[in-house]
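Alright, structures below, take your time with them.
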Structure 1
Amino acid sequence: MKKILIQGGQRLRGSVAVAGSTALALTAQIAALLASTGELKLANVADTMTVDTMNERLRKLDLAVTVNKATHQLIIQSQAKLTADDLTAITSAKVASLMIGPLLARTGRVRLNKDQVPDEIIADLRCLGADVSLNDEALAIKAGRLKGSHLKLADSNCLSTQSLIMAAVLADGITVIENAACDFEVIALANLLNKMGARVHGAGTKIVRVQGVTFLHGCDYEIAGDYLEATALMLAAAITNGDVIVENVHLQSVQGVINQLERMGCTVVVQQNGVRVLGTAVLLPADPQSLFPSTMYPELAILQLLANGKSSNAVMDQRLLDQLQKMQAGVQATAGELILNGPAKLSGIKVKAFDASSALTLTLAGLAASGLTIVENGAYLGDEFEALPAKLQSLGASLQLKDFKSA
C-alpha cells in the first residue's frame, strides 16, 4: 500500500505536459470489439492500470493485443467472430456499460448482473429490439440485429450516450439519441467510430443520429491529451495561486474549465503550446459552470472552498465528504447539493482515498492545507493518471508517493 505525503502551501510554477486520456483510451479499447476486420492502432496511450486491465480483458476475449509502453502505442487485432458474452465478473459499472453494446451487437447476447449497469441503458436497449430477462439474479439480454429507434435520455449522461452510440452503430436503420451528453468523450468516440466506418452525426450536440452499418474495421487513431489530468493540473495551479502552463491539451476539451477559472478570478491564457493558468490571491465564489466536466466536481469543490464566499456543488460520496471534514472543510450537505463556505483554512491530517477521484481530490486539498497531509491508498492515482505525483513535484509541490511501510 502506498500513500501520498503533501506539505501544503507551495505555489506551483512551470510547465507540464499531460499524457493521453485514460478515459478515451478505455473507450477506444472497448470500441475495438466492434471491428470485425483489420487492426486498431492507438497512439498516445497512457501507462495506467485502467488501460492495462482492459488489455487483459480483451485478451480473455481472444483479441491479440500488442503494447509498446516506450512509444505509448497499442495495437488491437480485430476478431471476425466474437463468442464471449458474460460480463458478470466485471466490477466496474462504467466498463460493463460500455461493453454491453459492442458485445450485444457482435454476439447477439450478453449476460450481466442485476443492477450492474444503469436501468436507462437497459430500457433503451429494449427500444433497439433487445429482449431482456432475469435469471438467477443475472440479466440475460438477447437480440438478432438491433434495430434503429428514437431514444430520449431522461438524464443527459455521458456514459449512457456512449453506450447507446456503440450499440447503434451496427444496428439496422437510423437511431436518434435525444438529450445526448455533449461531453468531449462523446465527440472523441464518434470521431473514432467514424474512422472505423461508422456513420455518427451530431456528437457534441443534444441530438445524435447514428446510421447503422453492417461492419466496422480497424484504423489508426491518436488518443487526445487527458482533459481530466489537464483539469486537475489547472485546478492545482489555481488552488496554489500558481503560474502553470499545461501542454498537450485539446482546447475544446477544457473550455468549461477555462470558463470556470475565469469566473472565479483566475487568468487563463491560451498559448500555442498549451493553456497558462495564473492564480489569484482572492478567489471569487462560483457554482460549477456550463461544460465543466461533471466527473471533476469533487476536485472543483476544493477550489470553491478557498473562494471568498459561499458557493454550491453537486452531492459527493459521503466517504469523501467525511475525509474533507476532517481537514476542517466548511461543507454542508443539503438536499440535492453541497454548500461550500469559504474561504476555508484547511488543515493537514491523515485521510484515506477509496478510488482515483478521491485520491486526487484529497491531494488537491493537501496542496492548499497548512501542515502535512497524508493520503492513504495514494496508489489509486495510478489507475487513471500517468505519473501525476511526479508532475506535481516538477511544478514545485512538496509531495512524495511512498510505500506505506516506509512512510
Structure 2
Amino acid sequence: MKSKIVTLDELGEFKNGLNFNKYDYGEGYPIINVKQLYQSRFASTKNLLSIRKDFGKKIDNYTVKKGDLLFARGSMVAKGAGQVVMVNDFKPGTVFSGFIIRFRVNDEKKINPLFLNYILRSPKYRGQFVRLAEGSVHSNFNQEILGNFKIELPSIHIQNIITNILGKIDDSIELLQTLDSHLEDIIKTFFKSWFIDFDGQTEFIDSELGKIPKGWKCYHTDEIKKEKKGIVSGPFGSNIGSRFFQTIGIPVIRGNNLTIGKEEFIDAGFVYITQEKAEELKNCQAIQGDIVFTAVGTLGQVGIIPIYSKYEKYVISNKQLRLRIATDIATPFYCYYWYSYPDVSNFIINQNKGTSVPLINLQVLKSIPIIIPPLTKMKEFEKLVEHIKFTQHNLRQKIDLLSEVRDLILPKLMSGEIRI
C-alpha cells in the first residue's frame, strides 16, 4: 500500500490550551482537562467542570470542534506522554486546559482526523512517544516536538476504509463497556437497598452514624483491618520513582487504576518494577481482596483487587494507601462498596489535610466509620451478585481481546498485508 511520510506540522496547526486557576471555576464554559484524555478514543465530555463566563481571556481561541485532536502536554511517567484523543461530542463553547495541546487538521478532504487519532494511539506510535519522553522526570511535549513527529499517511480513500474497520471494533468495545457499567449499577442498587436504606429491617438502634438495624455495629476502619500490616501507606517516593520502572514485572498501582465510584479496579495501564524491587517493598504489596485508596491527588478514588485480577500481586505507589480486611469481621467485597458509596467518598474527600495538593494520611483512613452487618448478611450479598461479577469478568475479557485485535490489524492494514 502506497503511503507517504509526513510530519504533523504539514497536516495541521497546534494551539496550546487555556491557563486558569481554581478561582476561575464557575458556571460558564465547560473545560476539558487532562484526565478526560485517558478514557477512550474520544475525549470524555460528560460532567465537565466549567470556568466562569466573565473569565478575562478571549475564549474563542480555545474552543474545540469535532475532529480536533487533543494531546496531553505532560505526564509524571513516560508511558503517559503524548496521550491523544479526538473531540467528538461536546457542548457549544467547550474549551481545553493549558495542560493540553490542540491539533486541528488543515483539510479534512485529504486527512481524516479519526484516522490520525487511530494511528497516533496505536502501539507503534505510542512507543515512539514514550521513547521521546524517557529520561525526563516530568515527560513534557510541546508544539515543536509534536510538529516534527512523522507518520505514514495513505490516501484519503484508504484512511476512510481503515477508520471504518477500526471504528466498528471500537463500537463493539464501547457497547460491551456500557453493558459492564449497567451491571455495576445493578450491584450498587442492591447494595444501597440492603445496606444504606436497610430495606426489610424493622428494629433499629442508635449509632455514631444514626439509626442502624439491631444486631449491626458501627466500627472505624482501624477496627476491621487484618491485624498485621492491615493498613499501610505506599513506599517513600525515592524508593519507587521512575528510575525503577520497567516494561514488564510487578505492576504498580497508581491513581489511573482507581476511580471514584465507577469501576472496582482498572487492571491495565501499569508501570512495572522488578520482582526483586517488589520483594524489597513487600509491605506495600496488594493482593486479591485488598482495598486501595488514593492518598495524594484525586481523593475519593478507591479500588479493590478483584478475584479475577490479571496479576497475583501488585505494589501500591507512594500516593496510595492499602487496607487488608479481617475476614472474620467483614468481607472485602462489602467494604469496597461501602467506601465507594457516594456519601462515604465525599466524607473522605472532606478529610483533606493538604494545602496545595489534596492529601489524606493513615490516621484519616483508620478513622473512617463503617457500618458492619452480620457476616452472614454480607456473604448473602456476595452470593446474590456473584453471577453478575462473573458476567462482568467475561465482558472485560472480550473487551481486552477486541482491543488486541484492533491494535494488531492496524499495521497489517497499513502495510497491505491485509488487502482492502
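Read the figures in this text as sums done on the coordinates, not as results from a lab. In this text the structure is predicted, and so the values were computed from the model without any measurement. Cβ atoms are built from the backbone, for glycine too; each structure is taken alone.
Before moving on, here are some points about what is shown:
- Top of 1, 2 by distance in nm of label points 7 Å out along Cα→Cβ at positions 119 and 175, largest first: 2
- Parent structure of the calculated result 41, given that percent of Cα pairs over 33 Å apart is the read-out and 1, 2 the choices: 2
- Computed 55, 28, 17 for Cα extents along the principal axes in Å, for residues 7-110 alone - originating structure among 1, 2: 1
- For relative contact order in percent (Cα under 8 Å, 6 or more apart) computed as 15, the structure of 1, 2 it came from: 2
- Which entry (1, 2) yields the derived value 3.2 for distance in nm of label points 7 Å out along Cα→Cβ at positions 103 and 375: 1
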